[in-house]
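Since every read-out is calculated from the coordinates, none of them should be taken as a lab result. Nothing here was measured: the structure is a model prediction, and the numbers come from that model. Cβ atoms are built from the backbone, for glycine too; each structure is taken alone.
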Structure P
Amino acid sequence: MQETDRPLEGLRVLLTREHSRVAALSRLLRERGASPVECPLIAIHPPEDWAPVDRCLQNLKDYQGFLFTSVNAVSFFLGRLESIGISAAPLMQGPCFAVGPATAQALRARDIPVKAIPDRYQAEGLVELLDKEDLCGRRLLFPRALGARDVLTRTLQARGVPVDLAVVYETRKAGQNKPLLQGILASGALDYVTFTSTSTVRFFGEMADPEPGAEHWRSVPAACIGEVTSRAALELGFRTVLTAPESTLQGLVRALLQHAGARRTGV
């Protein structure tokens, strides 16, 4: 690979997403010459009590549609189905709606067809997509994270569409990495910070060194997936916030490429 193919050469980029999913972003950045600095700030866990989910699964045939807004939701939901021996046949009949291409791919990898994904890969985009669907008489199941935003549920219920929530995972702070994060920030050698969810932003704020003079990270550009994540980064105090043109890892890398290129050319 030639120098011109490595537009992020020499740039140190902090990655904050969970350990199990950080490798894909690291690879994309390394291919472009960047030096990824991995420091997961969140950890994904199954729910403490599966009983509410299992009640939904026992009646899976009663649902006429399924909503998936993350790869984690797909993984934990289908994993639970398998572990308690329930057929995924109702999902084959669908329809299943996915928030974006990665979530759709996770479903298709399990031979579950996806009817559609929105133009905007976020909950608001899925709301717009579902506005065009005839959901009259349908009961939907929405596997999701504990404490996730309720914009999708609230909007559908306002339309009179019954939606059952199944909390199939929860996001917790990876507190064991607090010293690692503070050491990375103290070095002052970061060119970018990346955030893939509002929880990564929130836990960054909780784990960064609060001592006076230790907040130089605010001047490091933050690259975010999704407008909601970008707003969270701005509210936390980042002075420069980049929003990926599409809510994917590839979109995040494109945002970095565009900003880094502009910096180097003085545009």
Structure Q
Amino acid sequence: MPLQRYKLTIAYRGTHYHGWQWQAANQYYKGPRPAEGEGIPTIQETVEKAVKEVVRHPIALVGSSRTDSGVHAKGQVAHFDTDQTQIPPAGLRRAINAALPDDIVIRDVEPMPASFDAIASTISKRYQYLIWNADERPPFFGELAWYRWQPLDAALMAEAGAQFVGERDFASFARPGHLRENTIRRVISCEVSRRREMVVIGIEGGGFLWNQIRIMVGTLVEVGMGKYSPDRISEMLAARDRRAAGPTAPPQGLYLQWVKSRRE
């Protein structure tokens, strides 16, 4: 049978995984040693194993975004090829979900033309960051949001976030060692809102540098605490120096909300 390419939309809780990308165990890995040929726990390898169990042959799963360790997703996009085209997409989704652990779910399976690529076909991505901003820490979802007891001014954060919008050089907002020669990225929107105890930051862009979202969030939190005025963002961008920006926010509050792709 001819190969068919399928697009997966995946949601996952990244708490117990070392990010999206397959990784071998190195000298610093403290968990149980993986079996020969296997890596440490990642979303990519876990989903690949589940799909392989269903289609009965090895597959290569390509993801749109390499989320870091501890980062979550509501709408990660990935693709794989199989010749098991007799399985309807809805049945394929149910079967893969039955083979997955409870913290990963396939939300949609869609047949795509062979030209579709989860990476190259991406138009934009939106990330969401959740901050629990109250006196008491959240006892039920501490691994799903960043707890900050200091009062945050969401209006000031929104004013600062607007200065990220456009085509900018984000060298100050990238983790050193990112290995990218070009640090210019396009941010389509950066919105901040308060929902009772929760401060929600939404950032959409064509692509991002290593830790860019988390450094942007950490800087916005410093603005919300009154450490920086909103107009300092333009100075930080102009500096092109990581030391000019704020701290890196922790991973547990970050979600890949959705990926917008061309069908090709």
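Given structures P, Q, which gives the highest value for mean count of other Cβ atoms within 10 Å over residues 47-54?
Max of mean count of other Cβ atoms within 10 Å over residues 47-54: Q.
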Have a look at P, Q and say which one yields -6000 for helix-only ellipticity at 222 nm (-39500 (n - 2.57) for each DSSP H run of 4 or more, over all residues; to 500), as calculated.
Q
Can you rank P, Q by mean count of other Cβ atoms within 10 Å over residues 79-86 and just name the one with the largest value?
Q
So P(r) over Cα pairs in 5 Å bins from 0, in percent, for residues 63-158 alone, computed for just one structure, reads 2, 9, 15, 17, 15, 13, 9, 8, 6, 3, 1, 0; which one of P, Q is that?
Q
log10 I(q)/I(0) by the Debye sum over Cα atoms at q = 0.14, 0.27 Å⁻¹, for residues 31-110 alone computed as -0.48, -1.63: which structure among P, Q?
Q
For which of P, Q does relative contact order in percent (Cα under 8 Å, 6 or more apart), calculated from the coordinates, equal 24?
Q
